[in-house]
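Peer 1: Each in structure tokens, the structures are laid out below.
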Structure 1
Amino acid sequence: MEINWFCPVRLVFGEGSVKNTGKLLLESKVKSVLLVSGSTHTKRSEGYKAICASLEGVGITYSEFGGVKPDPDQDQVRAVVELLKRDGHRALLAYGGGSPMDCAKSAALSFANEMDILDIVYGRKIAQKPALPVFAVPTTAGTGSEMSSAAVTTDSNAGKKLGFSHPSFFPKIAIVDPELQYSMPPGLTAATGMDALTHAVESFLSIASNPVSEAINLKVVSLIGGSLLKAFAEGSNVKARADMALAAAIAGMSFAQTGLGMVHGFAHPVGARLGASHGEANAVLLPFLLAAYIGHSDAKMAELAKALAPESDGSPKSLVDKVIAMNKAMGIPVSVKALSEKHGIAAAKAEKLAPQIVADAAAYRSRANNPRAFSDDELGKLFVLALKGDIGEVAGL
């Protein structure tokens, strides 16, 4: 066995920790920073105001880019790069969900290497210099981007979400303040929470897993099993929010070491082509992939089942059943068709786009980490079942 673990992120976790953002950046010798965030709703939040006050309190100058949209594309990254050029900042502070964090990471690498982000992620050019330092303050409990070396950029012209990892993408400091997540609405809580669960499950089942990642992932699954439905039903539940914030962060640390699997392989093109959020796509697809792993990774699935639901019989099927039950309790669609219709795309169009989605999934960069070596034909058949919601038929694949 060989273990090569690299996670250089300083994790600062605790209620009220956002108020120390300026002090933490100053300790890192940052004198000016580009603050990257989402929409005006984010900028009106108390957490955002606290960050600005903390920067001003220690004399750190900053500019603001508050226009990050979900699934940031190459134009958003380019806009952040232009601000870095204009204002002379040499560090970025990302505040929000996975989208601002990913956008900041991609812009930091693009700027440092004077290369367009799409040239980098498509491999047309190789980044030789590390990204500018990125500091991350998550406001959702899902992506784990605050602790990972990955970022996703959408190629809006091709309709593709492109995952890319780089050692310098690890944020310098992750400031995880559960208080920032109290106001998350139930739907966002559900989607981001299932994203975090998918990260832990796929990392645990990855053929690149190791005893360190497995210990972390079992803890993550246990935290989510005990807290996600509570956080969904009662947003101000302090313990549930803290457990979910911690679970999402340390899941990101773990999957950065092991890679993910074909749930993400399908979720990226489903999100890009059908307009679904990343977390929702993961949630819908997760039980279908798990059902397909029965008979291929039963011992590890049994461990996950007991971690997620200690009262279960610990069978691989009970893991699938529990995930389905969680989705149902939070109103998550049971099929890809239903998911696409929720986002205004007719089922017929989703069916028409299926071959493109499958082709994109088949080219997923972490496909080799999967516990079952699907053929392209099996991937196609599996997606058809997920499209229709026929999970009972997966066992026949």
Structure 2
Amino acid sequence: MKTIKNTNFKGKKVLVRCDFNVPVKEGRITDDTRIRESLPTIEKLLSDGAAVILMSHLGRPSGTGFEAEFSLAPVAARLGELLGKPVRFTNDVFTEVTVSLSRDLQAGEVLLLENLRFIKGETKGDEAFASYLASLGNVYVNDAFGTAHRAHASTAIIAKFFPDDKYFGFLMAHEISNLEKLLHSAEHPYTAVIGGSKVSSKIDVLKNLSDKVDALLVGGGMAFTFVKAMGGKVGNSLVEEDKLDLAKEILADFGKKGVKLLLPKDSLCANRFDNEAERKVFPTMEIPDGWMGMDIGPEAVAEFEAVLNTSRSVLWNGPLGVFEMPNFSEGTLQIGRCLGKVTENGGYTAVGGGDSVAAVNRLGLAKGLSYVSTGGGAMLEYLEGKTLPGVAAIED
């Protein structure tokens, strides 16, 4: 893997694609995690004596020009605080002003370009826009794993203009090495905990993991599609009716390969989709009409924990209930706590996906886990066995 680690970039003008797609409310950043995770790469380049030009997107602007709510100006300010030095910032991307600022940037200085997605050519993978960005520097570094599954101008197309001077940043290298471990060299027993609302969004992940894991624990709304496929009664729970046959195929495939597949024994249910709804615990195979499963129940938590406590490697993707409602978050939080204990006992624990990452952050467990991915969609596609454009562009 070609990373920045063993190369000195003194005197170089380095273009770095970061993922600064952070939550911003009323002009204030509410979570600067992604900015902090970019610091090791930026600081290494600066310590070498490089001039650093940073590129990112934020949100989903229309691509027709400047939109104040999606400006990266708050990121420039926060990054300057974290680096302890001023970060220059352009109010545009595709103009001579940017060219001039880039040309005059000196060693040890940092310039952040405005949101690349203000230009439609970014998401279109436009080669002319990629060529323009490439002209601003003489080295390219991709450190934006969260967008590595997109063939955008700044994540994949730009790399062709740096045939011998393109590298992975530290964050990208960390993500790739951990995902490779999960796919090819995880220590056994190896357990996958897969949640979320829909089977359809996890089909390829399940198929690709079927000959890699020893146990699969299924929670969240997707569990009820499996339960109904097995002949269970799920009441008003979320079910993908058109995926029942597929669920049967997945169950048969895991069974054929000797993988232990556990669905929740019981579920915390509600009589309506509301945090303040009436709550009762029912066996998951016998949820009465008028009730819907909203979280895994206490028996399910105990059974899942028993499997996890004997695991040496754990992959967790997706919440096990309606995590955003406090009254239905306990199952997800309990599994997060359990993973912390697995790590303490020397096991390898990996978490990816927005809500499951939110759970471990809420518990303050993120630092106690082996690997917390920064890219939900990119992580899923990698686990599906797909080639990510942003990764392939550096490896070519």
Structure 3
Amino acid sequence: MLATQEMNAARWRRDFADQSSQRGHRMTVRLLLVMLIGSAGVNAADPSEKLAPYFKPPAKYATDLGDYRSPLTFDDGTLVRTAEDWAKRRAEIKKYWHGLMGEWPALIEKPKIEYLEKVRREGITQHHVKIETAPGRLTEDAFLLVPDGAGPFPAVLVVFYEAKTAIGLGKSTHRDFALQLAKRGFVTLSLGGSPTTFYPTKETCKIQPLSFHAYEAANCASLLANLPMVDPKRIGVTGHSYGGKWALFAACLHESFACAAWSDPGIVFDEKRSNVNYWEPWYLGFEPGKDRKPGLPTNENPRMGPYKKMMADNRDLHELHALMAPRPFLVSGGAEDPPERWKALNHAVAVNKLLGAENRVGMTNRPTHDPTDESNDLLCQFFESFLKPATPPK
């Protein structure tokens, strides 16, 4: 298998060089991407039989790259040809995004956890916990669910506006990801958090709120990894809507998450859809000392903050998707993430192919923003496929 991977990589580099000498730079990039998307590579992942079809785009989008700038091109225009090149390009992408959004504080090596109340539920022990998510920040809006049996278990962090919804005690239905996964043998940590969180205060905030929440999630990954009943190499993250945005940024920016599933967050910038609202100051549009009226960007209500710069630079979230490679992720798409989002996802597929990995990028689709029984079952199957094996994907 390793020999096959090396042969494929050598063929890609040779064909790429041939194309480079014959065509313009932009066309060369797109030819390479289409070749990588459509080529046969090393099959290193194994979704369930029911889930496997969702790891292939519909024929209509099979090689459609949209108008997105390829993540396989360095900022100076140099092309990524090898895995070694990709490591450098990956660092360049992270530097750009952290540079605009604000650098994270140092991660907490051993976040504090205090057990407040214990309840038994259907073969699960539910702990209300108080946890440390950032220096000087403790929250009681968190629940730890531990299944019966001998560990260590895989674990999933579930993020949303408040923690009770994910454990089945909120008002919304079909958002109880933490409870459903715990019933399937996962330790789950349900964490709530308001999107309008400015750390440490709005006046002194130097980190975009969405990036700060990703930082909190990274510390929660460390918290889970330190628990004796959790396998630290098998930790995932998920969330719905706003929680999906939170989970997307957390997984892409923090490598300790082995995989991730994002439920209809809006996985790219899209100013035609008011719910894909990364431009708002509580996500990526915060600018100190300025306020912006909520709503779609217009001449009268323009973009602000890092989001304004990202749009001017022709950057988009497909660059963050690419940071996941070769870690697997699933988009549980609804009204905000229809099948056409494969145009962006194909870029992550191409990066994975360059690294010799297949079946790492998947998307399910439903017509509604709200999750359904079927979409939730597929989301749970995703985590079972990639976190339940004794040896998770490297």
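Peer 1: Given that mean count of other Cβ atoms within 10 Å over residues 295-302, derived from a single structure, equals 15.6, which label among 1, 2, 3 identifies that structure?
Peer 2: For mean count of other Cβ atoms within 10 Å over residues 295-302, the value 15.6 is produced by structure 1.
Peer 1: Distance in nm of label points 7 Å out along Cα→Cβ at positions 119 and 375 was computed and gave 2.6; which structure, 1, 2, 3, did it come from?
Peer 2: The read-out was computed on structure 3.
Peer 1: Here is a follow-up. Computing FRET efficiency 1/(1 + (r/R0)^6) of positions 71 and 311 (r between Cβ atoms, R0 = 41 Å, to 0.05) gives 1.00 for which of 1, 2, 3? Before the final figure, lay out the partial values.
Peer 2: Details: 1: 0.65; 2: 0.40; 3: 1.00.
Comparing all candidates, it corresponds to 3.
A short reminder: the numbers here are calculations on the coordinates, not readings from a lab. Predicted, not measured: the structure shown is a model, and the values here were computed from it. Cβ atoms are built from the backbone, for glycine too; each structure is taken alone.
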